[in-house]
Each structure stands twice: as C-alpha cells, then as structure tokens.
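Once you scroll down, you'll see the structures, which are given as structure tokens.
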Structure 1
Amino acid sequence: MIVVAGEALVDLAPRDGLLAPLPGGSPYNVAVGLGRLGRDTAYLGALSTDGFGRLLIDQLEDAGVSLAFAPRTAQPTTLAVVHLDDQAMATYGFYLDGTSATQPVHDAVQLLPERAAVHVSFGAVTAATDPAGPALVELLATTDGFTSLDPNVRPTMIADRAAYAETVDALVAEVDLVKVSDEDLGLLHPDAGDPLVTARRWAGSGPALVVVTRGPDGAIGLRADGTTVEVAGEPVAVADTVGAGDAFTSGLLAWCDHAGLLDPDALTAATDAELIEALQAAAHTAAVTCTRTGGDPPRREELTGAPWT
C-alpha cells in the first residue's frame, strides 16, 4: 500500500469569468492519481464534514483510494484561489488558518500498516505549519517503510525561506525518494545558481534517487553516486498546468510500485533503463494532465505509448 499524506483542499479555479470549485491539494492529487492508475492507495489527512469535504471524499472514493486514515473534522475545507498567467501557469493564494488541512492526524498515523510506503507532499501546509506540518516531518522520519517527498514550495506560506530550506535539507536526508521541481530548488537555494547543484547535494545526502522536473523540458534523475538519467518532455497542447507536478509524482510512484522499486535497496540497484522507464511513465502522466483543465490526473486506460503499453 502507498499512503499519501498531507493536505486536501478545494481549488477555486477560473472558469468562464467565475471561480469553479475543484478538488485539489498536492498530496490529495497524488492520491487520486495513484488510485486512478490502479495502485493500492490510502489518503492520510483530515477531511471536513462540510459540502466541499464531501466533494473531496467523493473523488477519492471514485478513484478507489482508502479513507481508513482520513479523520473527519468540523473545521471548514481549506481553499486555494488559482491564478493563471498568459502561459496557463498556475499560482495560488490560500485560505488556511482554522481549516481542515491544519488539523492533527496523530491517531490516524498510529493505524498505518507496517512497511507501508509513505509519500508526503507539502504545499499550503508546509513542514513548519503547526501542528500538521511537524507531524508529517515526524511521519517521514520514523516510518519503517519506503518514504518519498515532494517539497512543493509555496513561497507565500513560508516566513523564513533560509530557515525553511535548512529544514527541507535535513528532511531530504531522511527519505528514499525525492521529487522536486527546478523552480522549487531555485526558491529554496537561490544562491546555488543552477538548481541541479542543490539536487546533486541532496542526492549525496541520503536518498536513493532525486528526480528533478523541468516543466516542458522533461526530468532528470540523480543517484547518490553522481550518475544521472534524463528524459525529454512530451509536447502537448496545454490547457493548464494545475496538478501537473502531482500527476508526475503519481505516475512515478505508480510505475516504481509496478516495477518493485518502492524499496530503498531495489531503487538503488535499479538499472538506467528501469529509471528511464519510470521517468517516462511520470512525464507521460503529467503531459496528459496538462491537456485538461484543473488537477485531473488520468486513469490507467487513458495512457498510451511507452512505457504504459
């Protein structure tokens, strides 16, 4: 089982001059994406009992995602207002304080099966968002199973960027797989210049693999020994990029699960060909998502071409 932990929220996205409510949140999107790709998946995070919470629950259930570790709360659903630029690139404004995503889930963590693979994506809830953020950090640091992290930096939610970068650096050293965008690397460590400088340092600090996404330019995987694999981006007609990075993550984790690579030793020993297949699967999943509006990851039967066929 893959347990995806973190926030679930509703994106208020522009549609025909209005704001349409769409299920979202980086970890939520990853969980839905994994479920739609046919993997045994559970979501770990608080869900509101309000109408928006029902919307979030319905989509998780439709994707076949377990809610055994998703406690209900009377706090309102967290909201994000989506802003799209001329290239359909998304930025977000969050309504977070006193909402569902900030609620503690310690009791649910105690119920997790032994050796479950755990993925955490940050976002509106950062590693420093009390109490939910530190609980996610503790989860990654103490779980016995495979661990995966997407720092998913939201600058408006971080008070001290330098201190937060140190927190993320320390957490990276504790996990087995990191997926991060080149933009996030630049935000965390702007003085490094090339984002791959930070990625190489991260790869040497503990993870079996660090995967850096580069938007339309594809992705690169960096091993602890300094070697790399790379795939090109897949050209598509972009509707918007909402949830594209999360779809990449779900595609990556799904393929690694399928290939038996959600194990630190197996991932370390993976051949270049196996890693390239994983990155291709992830890039294709993200590309299909970009052809649709909102965070709408594809189902397994909607994917075509290598390596899904």
Structure 2
Amino acid sequence: MSAFRAGFVSFVGRPNVGKSTLTNALVGEKVAITSSKPQTTRRAIRGVVHAPGGQLIVVDTPGIHRPRTLLGQRLNDLVSSTLSDVDIVAMCFPAGDDIGPGDRFINEQLDDYPNAKKVAIITKVDTVPRDRVADQLLVVSQLREWESLVPVSAVNGTQLDVLVQELLALMPESPPLYGEDAVTDETLTERVAELVREAALEGVSDELPHSIAVTIDDMIEREDKDLLEIYANLFVERDSQKGIIIGKGGSRLRDVGVRARAAIEPLVGKPVFLSLRVKVAKEWQRDPKQLGRLGF
C-alpha cells in the first residue's frame, strides 16, 4: 500500500486566470470568492482537498501584479511569504490567453522560490478548441522545466482528478495535516465578510472593486427564533463611491443584501438577517493605519 502524502500547493498567476474558481472546484465547496474583477482575492485562503491516499492544502493567493497602492504592495508581499512555505507552486495560464509580459514577469519571480516544485496548469480549457489548448501547452512548456503540465476546466470538472493525483505524487509522505471534515481554515466571520464583498462586487464599475472592504461588527444567534443576525460594514474610499454602492433610493444596496444572504444562508444553515452600512474610509488603500484596521 502506497504511503499517505500531504502538503501545500499555491496557485499563482495574473489576476483573473481562474485560481479561486479552481480552488473551489477542487475543494468541492466555496471557500474563495470569485468575480470577473481582478484582484478579488485579498488573503491567502487555504482550502483542503481530501483524496484517496493524500491531502492537498490549496493556498489561493491574490494575483501577482505591479502594485499601485500600499494595499497592492501588501498583497504582493503576502504572495511572496506564502510561496516561501509551500511544497508546490502551480502557475495558472488560461487556455485562450496569449502569454504576455505579466505571465513572463511572474514566471521569473518563481526562481525566487527554489525549494518549491513548479507545476503549470492550463485553465479554462472548456472555452477554446482543442488545438488551441495544444498550442498553449507547447508555449507554456517552453517557459521553464515544469514538474508537470496539466490542462483543466474548473467549470466542467475536466481533468481535476488528474491534477489532484499529479500534485499528490509530488508531495512528501506525511500524515493528514487537517481533520477529515475540514474544508478551509477561514473562520465563519471571514467567510461571511468575503461573501458580502463578493455580492458588492457584482455589477460595479471597474474603479470600484479595489475600493471595497468589508468588516463584520457582530453575528448574533437569536435564541427566540431560528435566525442569525449579521451586522456588516461596507467601506469605500470616497463619498461618490458611497452613492454608487447605495444606488438610487437604496436599490443597489438592497440587491447586495439579497445576493449576500442567498450565499450566506446555505453556509450557516439558517435564515439570516443582514444589516449593511456603507462607510467612507478616505484613501484606505494607501493608509497604513486604515489598512491595519481593515485587516491588511
């Protein structure tokens, strides 16, 4: 009988290459929020994948980018510290995107982590013809000597089992690192805050996503009825953004509340009362004190 293997793999790549969607598909549950907006992921989120003979701890990181704010720099620093500690760095390349300067920049950064094995994942293979996938595999294979190169689709599950087996084969022999019921090390409060932020990201303009941060003031289990009360704050950087988030007559904020509740209720297993307040924290992405208060 082959030995049990366990270890950490971090997905890296440009913003929006499918890292969070892939993390959720492998874990089998939503542990990382997803959005079409770049820089959606702001923390190193660990998802636990249980497989026969092994356990993968997937660390979903923010996309590596050239930072324009203190927040951006801190996100890059977070990726750097994460990659120093993982067994495998798996770089994601969407099947339909040409390899660009951003990919080459990140590929060069991988040399800074000599202890981690390097794997390439071609994502979103469901979106392009097969010959395009083959072309992408060829181009990516020329970037460096990869331990493994796997094309996948997180959306329809193509080759996810192959990816898990390939990653496990590269992991050290180890007892399980998490209990068999674990899916993430995120706290419930952190997951709820992220689901509120995901709901707020839907349909906002390109400028706004980076400016949104969410904190939870309180979560109260009502004893008199089966209900969880959640009191959350949505922070933006300017008064004009506050108006956009609230919408005409509060319409947009109501939509955010409806979407967030629909995502939170299955997670907590009961009806939710959600109170959302929109607040302005001026230029918080550039202010060390405010970044600290908002958890960065």
If you rank structures 1, 2 by FRET efficiency 1/(1 + (r/R0)^6) of positions 20 and 228 (r between Cβ atoms, R0 = 25 Å, to 0.05), the highest one is 2
One of 1, 2 was used to calculate distance in nm of label points 7 Å out along Cα→Cβ at positions 52 and 124, giving 3.4; which?
2
Can you tell which of 1, 2 yields 1.0 when distance in nm of label points 7 Å out along Cα→Cβ at positions 92 and 132 is derived from it?
1
For which of 1, 2 does semi-axes √(5λ) of the Cα gyration tensor in Å, calculated from the coordinates, equal 26, 22, 20?
1
One of 1, 2 was used to compute Cα Rg over 2.2 N^0.38 Å, for residues 196-251 alone, and the result was 1.36. Which label is that?
2
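We did not get these values from a lab; they are worked out from the coordinates using the rules stated. All of these numbers come straight from a predicted model, not from anything done at the bench. Cβ atoms are built from the backbone, for glycine too; each structure is taken alone.
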